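Structures are listed in the sections that come next.
Coordinate-derived values only; no laboratory data. The structure displayed is predicted, hence computed values, not measured ones. Cβ atoms are built from the backbone, for glycine too; each structure is taken alone.
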Structure P
Amino acid sequence: MFYKANEVKLKNNDSYCTDSLGVPITGTVLFDDSEESLFEINYVNGKRHGLTKITALDDSFYFETNYANGVEHGESRYYEKGKLCIVKNYKNGVENGPCVQYYPNGNIYHQYILNDGGT
């Protein structure tokens, strides 16, 4: 089910979402941020869960990350002007695993592995 931001109540930096009666929602919420970015956030039982996408309305950047039970978990990707810039991973809300940064031409600039938030 899709919701618009004016149909739901977003709390804690959009990490928790209820309907107008306070019932936690399961579905996708679409909203814009001061007409600069478009957000598409998936919720299960009121918590972020699944893919979250943020797109600049001028197409200058695109960001996607995965959530599980309200915290970032899985792969996160950041693009500028359609080109992949960074791929990193999260485990239970903490950066964990491989991180790769790219030059605009697609070649690898830097890569490293994070272990529970540290290198």
Structure Q
Amino acid sequence: MVKIYLGIGSNIEPKKYIAEGLKSLGELFSKLEVSPTYLAPAFGFEGDDFHNLVISAQTDLTLEQVLKVLRQVEFDHGRPEKAEKYSPRSLDIDLLLYGEFVGKVGGYKIPR
């Protein structure tokens, strides 16, 4: 098992989409621990504040598999596949840490 840390944010119906996203993540990973939610202003565009939190979890998935399922969870909860970089998000999930891995994979730098 590998310990992972995820950053989760939403500024479109955040209570709804974060709750739904956490439910989906709970079905994919084990031993979820969830931080308190904090607010942060939208960055790079005018928009509502983001509701953000961090979770830790355990997984048997490879790094590549984790990135793939996280993207799918975003899509399943309203994120368009071709959204602008700085735009409102129903659900944004970033892989912050994957065990002890340090490096780049699929364009992502980890730790983030």
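I have 13 for relative contact order in percent (Cα under 8 Å, 6 or more apart), calculated from one of the structures P, Q. Which structure is it?
Structure P accounts for this read-out.
When Rg/Rh (Cα atoms, Kirkwood Rh) is calculated, the result is 1.03; to which of the structures P, Q does this value belong? Mind dumping the intermediate values first?
Working: P: 1.03; Q: 0.94.
This value belongs to structure P.
Looking at distance in nm of label points 7 Å out along Cα→Cβ at positions 11 and 35, point out which structure of P, Q has the largest value.
Top value of distance in nm of label points 7 Å out along Cα→Cβ at positions 11 and 35, among P, Q, belongs to structure P.
For which of the structures P, Q does the calculation of helix-only ellipticity at 222 nm (-39500 (n - 2.57) for each DSSP H run of 4 or more, over all residues; to 500) return 0?
Going label by label, the one that fits is P.
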